[in-house]
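Below, each structure is written out as structure tokens.
Any read-out appearing in this document is the output of simple, stated calculations on the displayed coordinates, not a laboratory observation. In this text the structure is predicted, and so the values were computed from the model without any measurement. Cβ atoms are built from the backbone, for glycine too; each structure is taken alone.
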Structure I
Amino acid sequence: MKTINFKFRRIRQGALPLAVMMAAASGAQAGPTITYGEQGFVTLNYSVQMWGQYQDYTSNTDSGETTDLFLRRNRITLSGQYNDYVGFYAQLEAGNDSKEGVNDKNVFYRDAYLTFDWSDSLRFIAGRFKNTFTRENLEACLEPLTLDRAERLAYTPFGGTRDTGVAMWGNLADAQFQYRVMVSDGREGDEVVEDSPRLTARAHWTFWDPEYDYGYRGTYLGTRKVLTIGAAYDMQNDVAYADYPSRTGASDYEAWTVDAFMEYPTTQGTVTASAAYMDFSTDDAINGNPDPALPPTSELDGYYAKAGYLLPNKVGVGRLQFFARYEDLDYGVDTGYYSNTWKSVGANYYINGQQLKVTFEYANVDYDREHPTLQSLRDHDQVTLGLQLIF
């Protein structure tokens with residue numbers, strides 16, 4: 001006999017299962033839940049972000065201004081528990097629909113994985129899920145401090161935001177220390193020297209309220225006092241040839257990052273600050289004669305810093321949060337055309353927390369060396385107004 005329930009349950013002596021953590025990561029009220037028997041349940045969620053965006057160029061070949069309305073994210077999520085130990089999470093996505101005139105985007109599984117929670121210190125994930133390298137990629141995209149993550153720096157060059165594999169992770173020392181190790185596919189295909197596994201390790205230490213979930217948040221909206229430092233390492237052997245036509249110059253991928261996050265609520269408002277440094281390298285293969293699919297981000301180092309201030313009281317029906325962001329990207333590409341700095345300011349207006357909010361951001365992108373013809377690699381401004389709903 002199945003029933004409808006709108007609350008999650010804590011099980012396994014107070015340990016919250018990962019599938020539940022991921023579904024409830026926003027702190028928003030969960031959607032409808034169907035329970036099965038004594039232990040099983042499944043919860044349905046829907047989330048959408050609609051953006052209106054102005055840029056002072058249209059495409060790589062058109063320097064004219066453009067205004068675009070599109071669905072940045074558009075997702076249906078099913079999550080739950082098979083029993084007290086085994087959970088699941090599946091997320092369907094049709095993101096960036098109508099962006100740049102591309103309509104009716106295909107629906108695909110952005111996430112699909114199983115979880116096994118033996119204890120809070122020993123958990124497993126198997127399937128397609130977020131790779132566990134950079135903090136900002138692990139921050140919920142529906143709960144950022146700024147409009148969104150970095151367009152390039154937050155993502156690893158191979159595997160994108162997600163990868164397919166197995167991770168072991170857990171919390172120790174009253175959840176002050178968290179560890180993660182992951183084995184995944186990484187870069188595959190005809191371009192690689194050898195199809196070797198990608199290995200990733202990450203750890204963090206939190207000094208105040210613990211960040212005990214697999215995912216982080218860009219802001220806790222003043223509900224936690226957090227100070228966390230983290231570090232990660234990512235590697236995969238034989239991912240590319242420095243000279244692809246002759247199939248010589250086997251090159252390995254290696255990356256590392258360090259990051260820090262703080263949120264401090266007071267009676268005068270809540271201050272949030274975060275920063276990270278990343279270094280990606282593929283033995284300088286990008287400056288040889290590599291395969292055409294090798295991305296410029298395979299040779300990149302850079303950092304970001306972002307800060308926010310949440311007013312203590314409501315402004316009208318909601319709460320107002322101001323933010324600013326700075327990024328510096330140094331590409332190791334001989335042409336010098338990719339390196340740039342990103343500066344942005346904006347505000348979030350939380351009508352009902354993260355469940356219903358409006359975001360405004362102005363961004364300026366300044367290239368160290370502008371490309372003579374490609375408009376996307378020239379200095380430009382960008383203005384975005386976003387609306388978000390989570391159910």
Structure II
Amino acid sequence: MPGPDPSTATQLDLIAGHFGKRLKYWRLTRQLTQAELARDLNLDGSYVSKLESSRRRPSLDIARQCDDLLDTGGELADLLTLVATDPGPPVATVGAPLPTISPTTARTTALPAAAPAHATVSLNRLAEAYAEVAATMGGHHLGESVERQAQEIIGRHIGSPESLSGGLLRTAARFARLAAAIRLDSLDEAGALYWNDCAGRWALDGGDPALSAEMCARTAIVYAHRDNAPTALTLATRAEQLAPHAPTATVWSLLAQAHAHAASAEPDQTTGALATAHKLLTELDSPLMANPSTYSDNHLWHWHAGLCHLTLARHDIDRTTNANRALDQLRQALSEVSVYHTRELALTRLALAHAYLHADDPVSATAELTEAATLARACTSPRLHTELAQTTTILATTTHK
């Protein structure tokens with residue numbers, strides 16, 4: 001019987017690593033030794049040690065037992081259910097129902113009096129693990145868990161002491177940002193805009209205007225890709241106004257402006273916004289994207305600059321020049337992606353394939369498309385599989401003219 005695909009095995013190992021770290025965190029939080037937890041699980045004494053050091057992959061049943069014993073709120077089982085389904089091309093959940101979050105419907109369970117700092121740190125680490133898995137596999141099977149966490153955090157925020165309220169709102173905003181990205185990955189733009197709005201509002205109320213500005217800019221970029229440049233420009237301007245003293249907000253605003261100008265086929269304004277954004281980016285003393293993030297500042301810059309030049313090429317604005325500029329930027333973006341982040345690698349190679357097509361190089365476009373298709377086999381991203389199919393059709397049409 002053939003073994004698992006190597007890339008799938010790598011993803012399983014990655015999740016096992018996250019599981020081990022979170023299991024150890026919860027075990028120590030509950031003040032249990034490895035032997036004590038193993039005894040409660042009716043397992044050999046070395047089993048917990050092997051789980052925590054990633055020398056053994058956990059089963060879903062064991063994860064659920066650990067969740068019950070350690071009172072984790074289902075976190076450990078959630079991590080494992082991300083790979084419980086076949087990683088083949090999924091069906092996009094366009095228009096999936098959105099949750100209702102309000103004081104009357106949110107959960108109102110208060111945080112334990114002795115555990116506020118524990119809870120916030122734990123949730124932030126969980127968000128980091130979710131973001132890592134989404135970058136590796138795609139977030140298609142992750143969205144429900146992330147959105148549930150955001151709702152529960154808001155429920156805990158209601159009625160909490162003022163000293164805890166801001167931290168909970170900021171944590172909820174980070175989960176909402178990830179939920180928006182997952183909705184976008186699932187081809188649900190309306191859902192992405194909803195969660196962007198939640199993240200922006202919660203971040204602002206929680207005292208993080210820079211994150212609120214980022215979310216406003218991200219919403220602007222969605223509208224730019226819808227070819228609604230006027231709305232995109234309005235939102236891009238508002239992004240900077242939300243955090244006028246935060247350099248990261250200014251950079252995000254400029255990136256959103258560049259996308260909007262590219263969508264309007266305005267090359268001078270596009271390159272001007274990109275040049276100013278790049279200058280400010282080199283002067284930042286904090287990351288452009290706050291945790292949880294799997295993206296370096298260099299990757300974010302090259303990715304957005306590459307997409308803007310690609311948009312100009314699609315509008316036949318100095319097509320060859322902008323296609324080559326897109327290639328330069330996207331190659332740099334690719335070099336900044338971790339070898340473990342399969343989805344990000346595949347999406348970047350797809351963008352490169354489009355840039356090569358606009359540069360009249362179908363041979364190189366085919367090579368990038370082939371690489372992307374190989375990577376996509378291990379991903380559950382509807383966006384990736386849809387764009388892969390579309391690009392394949394475009395390339396076939398171009399090469400048979």
Structure III
Amino acid sequence: MTTTTTLIHRPYDGPRQWWRQALVYELASPALGATDLERTGPLLDHVASLGLDTVLVRPSLVDTDTEADAVVGFTERAHQRGIRVLARVSGALGPVTGPHVQHDTRIVTGKETEGEDLLRRAEAFLAAGADGIDLGMIVPPEVRQATDLEVLSSYFALLRHTVSRYVSEGVIGADVSTDYPDSLRHHLQEDWVHHLRDDYLALVRWDASSLTSHLGRSLNEHDQFQAPPVWRYLPSHVVLAEMAPGDGRRWYSASRKERLRRANALQTMMLALPGSVYLRQGDEIALADQDKPGTPLELADLVSQQAQQQASQFGSPVATVRHAAYLRRENDLAGAPLAFVSGLEWCPQQTLTFLVRGVLVLVNTSSAPVVLPREARVLLASSPLSQDEGSLLVPAATTTWIEASTVA
């Protein structure tokens with residue numbers, strides 16, 4: 001069998017701005033108020049302990065005219081810990097694709113209002129120390145007739161100007177769905193959003209061919225406009241039965257136990273990808289959406305408690321995220337080329353393997369364990385590995401990072 005390496009992504013050869021390699025922690029609640037922001041010291045400590053460098057918040061309940069001090073205090077505490085702040089001012093509250101697309105088509109909540117007031121609100125957050133503005137999931141015109149892409153582009157232009165007045169390397173972020181390719185390409189080509197997050201991974205099926213296709217398509221869409229790849233494997237809204245995107249055949253359409261294993265595997269895979277990465281609050285401890293408390297402070301307390309319990313457990317979800325963030329920096333994976341690898345004689349065709357710099361990433365999407373060569377040096381794994389006759393076995397629904405020189 002011949003081993004084939006197919007290069008699909010070349011690293012950007014221009015200036016390495018921070019936002020091309022950011023690790024972003026996204027607070028789950030779309031309804032944060034001044035009190036929530038004032039009590040985020042432990043949460044920011046947790047973000048820093050994970051090795052992440054940016055936090056995304058949506059303080060929709062903050063009155064920017066009377067409560068700006070709460071935002072100032074939050075950004076100052078974040079900056080003291082070496083963490084940048086992105087402030088979200090809008091975004092769909094429900095899915096924009098799949099059978100539940102009309103579940104909730106609102107794009108504002110709390111004290112947010114549509115139109116020019118979003119620009120005023122964005123400027124207030126920037127004046128309070130935010131490092132960028134996020135517009136959340138853009139509802140495409142195919143779903144919401146009020147969406148006018150040309151009008152939206154004019155708002156992006158105004159927002160870029162506003163951001164540049166306050167921050168030298170400020171960021172604009174947004175989510176788009178690949179189910180509407182014309183809208184996706186419009187935003188990539190016309191709006192130059194620094195962090196344009198697509199949902200290729202959120203809509204992937206649990207098999208190697210689907211993962212290969214979705215990874216390749218996302219990289220190609222961004223690369224042709226020299227936009228940094230930006231990754232997430234779940235949408236910002238909670239994914240419950242009544243709000244699941246997709247068509248019922250996506251990676252999360254599985255039992256609760258299997259879904260959590262796949263989520264950990266995708267999260268570990270995603271942390272090896274070039275570009276920037278977004279992790280939702282709670283995913284780092286493998287907390288299912290249906291188990292997340294309803295209030296921001298309760299969720300923060302639960303995540304902190306679980307993270308402390310997992311911190312000393314080798315191979316736990318939170319320990320894996322921390323080690324992955326460390327290895328990502330040490331090997332500069334954010335700025336690495338990516339190549340798919342096929343034909344490894346020890347690796348079944350039903351698994352995905354790709355190379356990022358000196359790291360071979362294996363995602364076992366098959367139903368059987370993968371036996372690694374005896375000389376394989378495993379750097380980390382999303383689930384515990386077993387052993388048989390001196391060889392390590394990678395269980396199904398598990399991602400491993402392997403030192404490439406030891407297996408190829």
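Numbers at a glance
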| quantity | calculated |
| --- | --- |
| When distance in nm of label points 7 Å out along Cα→Cβ at positions 272 and 336 is computed for each of I, II, III, the largest belongs to | I |
| For mean count of other Cβ atoms within 10 Å over residues 168-175 computed as 20.1, the structure of I, II, III it came from | III |
| Cα Rg over 2.2 N^0.38 Å, for residues 40-183 alone derived as 1.14 - corresponding label from I, II, III | II |
| For helix-only ellipticity at 222 nm (-39500 (n - 2.57) for each DSSP H run of 4 or more, over all residues; to 500) computed as -23000, the structure of I, II, III it came from | II |
| Given 1.79 for Cα Rg over 2.2 N^0.38 Å, for residues 296-343 alone, calculated: source structure among I, II, III | I |
| Which of I, II, III yields 6.8 [distance in nm of label points 7 Å out along Cα→Cβ at positions 32 and 320, calculated] | II |
